[in-house]
Structure 1
Amino acid sequence: MFWTLDPAGPVARSERYTLIVDAIIMAVIVIPTIILTVIFLRRYRASNTKAGYAPTWSRSIALEIGMWGIPLIAVGVLGYFVYTGTQAADPYHPGAIEDQAGASSQPALTIDVIALDWRWLFVYPKQHIATVHTLTLPVNRPVRFHLTSATVTNSFFIPRLAGQIYVMPGMHTQQLLQADKRGTYTGFSAAQSGAGFSWMRFKTHVVKPAAFQRWVARVQASPDHLTHARYEKLVQPTIDTQGKRLYFSSVAPGLFDYVTNEVRNGKVYPTHLFAGKKMK
């Protein structure tokens with residue numbers, strides 16, 4: 001909750017704005033309702049003999065206008081801000097990035113995200129590298145994530161950069177975001193996905209473009225390669241790896257589509273029945 005109130009990018013900032021506006025609009029209805037309820041309960045209690053008594057009272061135009069007019073106006077205003085907020089934070093085409101002043105002219109960096117049991121695999125297709133449990137992004141550049149899962153449904157969430165989005169087996173989803181502040185931000189799975197979902201936490205490092213290029217060069221020098229055989233070992237359900245980071249200097253071509261097709265063809269990676277006890 002507190003992370004979402006301290007955004008570090010335009011998408012998260014638009015979500016915070018929508019959250020605050022919605023809370024204010026609802027408070028305009030809820031708070032007076034609570035206050036009036038207390039006032040009426042006190043004023044018209046049975047022991048209050050000074051309260052007016054009108055047994056023939058049937059209607060009040062002013063009261064009807066207030067009871068129906070205020071909620072209708074509130075719903076209309078709320079609907080407007082919900083619509084504009086949804087457009088601003090649309091994970092496929094967020095207006096918060098596309099419409100911002102001084103929008104970046106750089107093409108979006110593409111990253112394939114594959115949810116495993118229970119860790120995150122990040123593949124940088126154009127850079128031909130991959131990482132596990134760590135994500136590095138250049139500041140002030142749009143980043144487009146393509147997401148899928150090799151096992152069960154997860155939820156990809158970096159609160160200070162964008163809202164959560166589901167990552168589903170055999171399906172593709174997308175998330176476009178941008179970080180306009182350098183720093184290290186926490187990402188995690190926001191959906192219960194098995195015994196080890198709480199281990200699915202990772203650090204997102206936002207750095208200068210030059211530092212990003214140096215980081216890519218270091219990863220490209222890693223001796224480890226993400227072949228299909230190496231992936232089949234990596235995808236097996238694992239115990240808590242304490243956030244151990246892995247770096248791969250090359251990636252099997254089309255790995256993202258390979259993972260999706262394997263799931264669609266019925267490929268499963270079973271977890272032991274007593275995994276919850278064995279993995280403590």
Structure 2
Amino acid sequence: MKKFSAIENYAATYEHLLPSVREVLMLTDAERMSKISLERWILYPKAKMVLERLEELYSWPLRLRMPNMLIIGPTNNGKTTLVTHFMRSRKPWRHSGYKDERTIIPVVKIQMPPRPNLPLIYATILEALKVPHTPSAHINKLQPQALDAFRRHETRMFIVDEVHDIRNATTQAQYQILSLFKYLGNELQIPIIGVGTEAAAQAFRIDPQMANRFEPYTLPRWDNLNLTLQLLASFACMLPLKKPSRLIDPQIGKLVLNLTDGSIGDITTLM
């Protein structure tokens with residue numbers, strides 16, 4: 001008579017879970033609680049569309065006017081998580097060449113300073129690239145340092161998170177920052193990705209030319225019950241619970257939407 005392993009017996013019993021999750025049920029309750037608290041990545045349709053566009057832009061052939069992208073969504077709606085997921089497969093790596101040894105940084109990401117201006121943005125870029133610099137230096141010194149660092153590290157994409165904070169700058173500085181994006185894109189021939197709330201789209205509209213250069217992709221709040229139930233079904237098979245949950249019950253779905261106001265971040269926290 002064939003003997004089944006403990007894992008095989010678990011697999012037969014806990015069919016409501018993914019195979020990789022069933023093994024977790026063999027842990028203690030405390031260990032399972034710890035696993036439940038881990039961050040999970042669920043690829044839903046809108047996120048998939050944004051990721052596919054990021055992939056396209058990353059591989060875009062060099063040209064003078066590169067396409068750009070504006071990822072827009074409410075606060076705590078998964079924008080930064082999505083970008084972070086994209087960057088995980090493009091981590092910095094060490095290049096040892098015949099004549100030099102340097103770090104390749106394929107994607108550079110910064111967070112827009114709360115009250116931005118050109119020198120502060122350049123200093124933030126240099127900090128992200130780990131380039132020694134004097135933050136109070138004149139822009140005439142910071143700018144060439146930043147351009148040289150981008151080229152030396154062979155950066156292929158520049159991401160600016162919280163880009164809606166442009167609106168905290170003076171009107172003159174807002175125009176200067178938008179011109180900076182255009183300049184960096186043209187000079188380095190890399191796509192620039194802005195990430196922020198709807199206020200970001202409003203900030204870009206002050207310069208019609210820049211609004212046309214940045215194609216908006218929106219991550220809206222969840223309000224469709226059927227799509228929400230599909231999302232909850234994904235959570236249900238990933239959470240190491242010994243008994244099947246009722247997450248795919250329409251009443252539960254409605255409750256989740258009401259409690260979270262359709263925010264993917266709040267839905268994830270609730271799970």
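So here's what we get for this one:
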{"quantity": "Structure (1, 2) behind the derived value 14.5 of mean count of other Cβ atoms within 10 Å over residues 128-135", "calculated": "2"}
{"quantity": "FRET efficiency 1/(1 + (r/R0)^6) of positions 192 and 208 (r between Cβ atoms, R0 = 35 Å, to 0.05) - highest-scoring structure of 1, 2", "calculated": "2"}
{"quantity": "Ranking 1, 2 by relative contact order in percent (Cα under 8 Å, 6 or more apart), the structure that comes out highest", "calculated": "2"}
{"quantity": "Read-out helix-only ellipticity at 222 nm (-39500 (n - 2.57) for each DSSP H run of 4 or more, over all residues; to 500), computed value -11500, structure in 1, 2", "calculated": "1"}
{"quantity": "Value 0.05, calculated as FRET efficiency 1/(1 + (r/R0)^6) of positions 48 and 96 (r between Cβ atoms, R0 = 35 Å, to 0.05), assigned to which of 1, 2", "calculated": "1"}
{"quantity": "Distance in nm of label points 7 Å out along Cα→Cβ at positions 168 and 216 - highest-scoring structure of 1, 2", "calculated": "1"}
{"quantity": "Winner on mean count of other Cβ atoms within 10 Å over residues 136-143 once structures 1, 2 are ranked, highest first", "calculated": "1"}
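Only the coordinates and a few stated rules stand behind these numbers; no lab work does. The model shown is predicted, which means the values in this text are computed figures rather than measured ones. Cβ atoms are built from the backbone, for glycine too; each structure is taken alone.
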